[in-house]
Structure 1
Amino acid sequence: MNTLSNTVKLHVEDLGNGAPALVFLHYWGGSSRTWRHVVQRLRPGFRTIAVDQRGWGQSDKPPGGYTLAALADDAQHLIESLGLDHYILVGHSMGGKVAQLLASRRPAGLAGLVLVAPSPPSPMSVPLAVRQDMVKAYDSRESILATVRQVLAANPLQPDDLETVVQDSLQGAPAAKVAWPLAASQEDIGAQAARIRVPTLVISGEKDQVDPPAVLQRELMTRIPQATLHILPGVGHLSPLEAPGDLSDLIRGFATPLAAAMPTQLETPEGSLAGGSVIADTGEHVALPR
């Protein structure tokens with residue numbers, strides 16, 4: 001796939017049909033493949049759009065542009081390029097924090113927000129030395145396996161899912177691996193999160209060591225007015241792979257009542273992005289302004 005000099009191309013898995021569309025943003029280290037079991041369970045009732053965020057999967061891997069604002073801009077440009085006028089954002093971990101920032105802009109057509117083991121809007125409360133060690137977590141197959149088994153997953157993953165996690169983590173751009181633990185995770189978007197006005201479902205794993213339920217109760221639930229929390233018993237941080245059936249059921253139950261709602265066109269200064277045109281490329285990659 002040719003890369004235009006003034007764009008960032010994102011790989012997109014756009015499947016199924018139905019409304020509202022579900023737009024999936026993955027965790028730090030993941031890709032659109034992280035959602036594959038959830039997506040399979042939600043089709044054909046919903047159109048599912050899973051994105052490789054910049055620096056991950058098959059998307060472009062630029063040397064910079066990994067702030068929360070840049071990642072949110074990418075997602076918003078994608079949504080606008082696809083002409084979505086009725087959609088739900090679904091964000092996991094890092095993708096959850098990106099989704100919070102985008103939802104806080106109150107973009108036209110946003111019907112709801114699902115936050116799966118989300119990073120809270122406040123800075124990650126982890127010492128610098130630990131965050132520096134996080135940068136090395138995806139350096140090798142061995143370090144990734146250790147991270148999954150000791151931190152990310154409370155339950156053994158299926159062999160093919162574990163291999164997907166390993167390959168996605170290894171293929172991440174060096175800049176993307178550094179940016180989240182040392183910079184983006186420390187961004188404070190608490191004030192922005194308080195502006196979210198759509199129904200919001202927060203899904204947390206009982207045994208999540210990264211963003212535990214208690215942290216989400218304190219740092220997230222107190223900020224989003226329409227948020228409700230569901231805790232998955234015995235599940236860790238990788239719920240899209242540990243408990244895809246339970247997760248897809250929760251998403252379906254949340255999204256189905258919103259299917260009948262008319263899209264809300266919110267007139268706000270942040271409602272649409274300025275910038276160059278967005279170019280669709282064979283339906284699998286979307287080129288975005290840098």
Structure 2
Amino acid sequence: MRWPPRDWPLSEYSRQILHRPHRWHVQEAGQGPLILLIHGAGGATQSFRHLFPVLTQTHHVVAIDLPGQGFSQMGARQRAGLDHMTGDILSLCRAEGWNPAIVVGHSAGGAIALRLWELGLRPGRIVLINAALSNFKGVAGLLFPFMAKALAATPFSASIVTATSSRNVVQNLIRGTGSVLDEAGVDLYHRLITDRGHIDGTLAMMAQWSLDGLLARLADIIVPVHLITGANDKAVPPSVSHETANILPQAKLTELPGLGHLAHEEDARTVANLIMAQ
């Protein structure tokens with residue numbers, strides 16, 4: 001997406017950081033202990049548009065766009081997988097002097113949050129919102145990686161996705177996650193999904209994504225982790241969070257009735273209170 005994000009939510013807190021290999025878009029505000037917000041695949045900082053202002057009342061908050069998504073420009077396409085992307089985020093945090101007290105990851109951002117701890121970031125707590133911490137099973141497990149890699153390698157694939165994504169299509173996709181957003185929220189996702197650069201970055205992430213190593217090491221992650229799951233999540237079933245909570249040594253789990261995959265966009269106040277709770 002083209003910079004500057006004049007009419008993007010919370011754009012008054014936006015800035016660009018050129019830290020190799022990417023040009024990052026970050027939103028930063030507030031004072032107090034630092035909370036780092038990491039969105040999921042295909043999202044951007046707009047996913048935290050309701051959560052961010054609540055958290056900044058008591059905390060210093062930083063939200064980042066993942067490389068190639070939102071307004072962050074990817075400088076090395078081969079670095080879109082979990083390990084490379086996490087390493088680049090860790091390098092950015094160290095360069096900026098960010099030492100989060102809490103790291104919050106939504107969906108695929110949950111895997112990044114845990115991997116950051118493995119690579120040496122040491123927050124006091126990690127909060128996972130509908131964390132996508134399970135590989136696809138059965139036929140989907142074979143087809144999804146193959147389709148993502150095929151799309152990422154096919155010329156004009158991003159253009160095809162953006163050209164066929166009407167507002168109604170986007171609205172149906174969101175409903176398919178079990179969440180209900182207002183018109184403004186749907187419009188923001190429509191803007192993302194109809195942006196060729198954003199889709200290209202998301203496809204690159206999908207094509208290079210692998211959770212095998214992280215899932216095998218979950219029992220070794222010894223940091224307090226609070227898993228928040230929407231009972232109505234149809235994208236990442238609550239069972240994934242329950243299974244993960246049974247493996248992580250210091251985990252607790254909260255299930256929120258009536259909320260879907262975008263629970264933090266549907267009820268930011270409740271999720272914010274859980275993030276800040278000791």
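Quick note: the coordinates plus some simple rules give every number you see, no bench work behind them. Keep in mind that this is a model prediction, so the values were computed, not measured. Cβ atoms are built from the backbone, for glycine too; each structure is taken alone.
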- request: Rank structures 1, 2 by relative contact order in percent (Cα under 8 Å, 6 or more apart) and report only the one at the top, that is, the highest.
  value: 1
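If we compute mean count of other Cβ atoms within 10 Å over residues 88-95 for structures 1, 2, which one ends up with the highest value?
Numbers: 1: 28.4; 2: 18.1.
Structure 1 comes out on top.
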Computed -9500 for helix-only ellipticity at 222 nm (-39500 (n - 2.57) for each DSSP H run of 4 or more, over all residues; to 500) - originating structure among 1, 2: 1
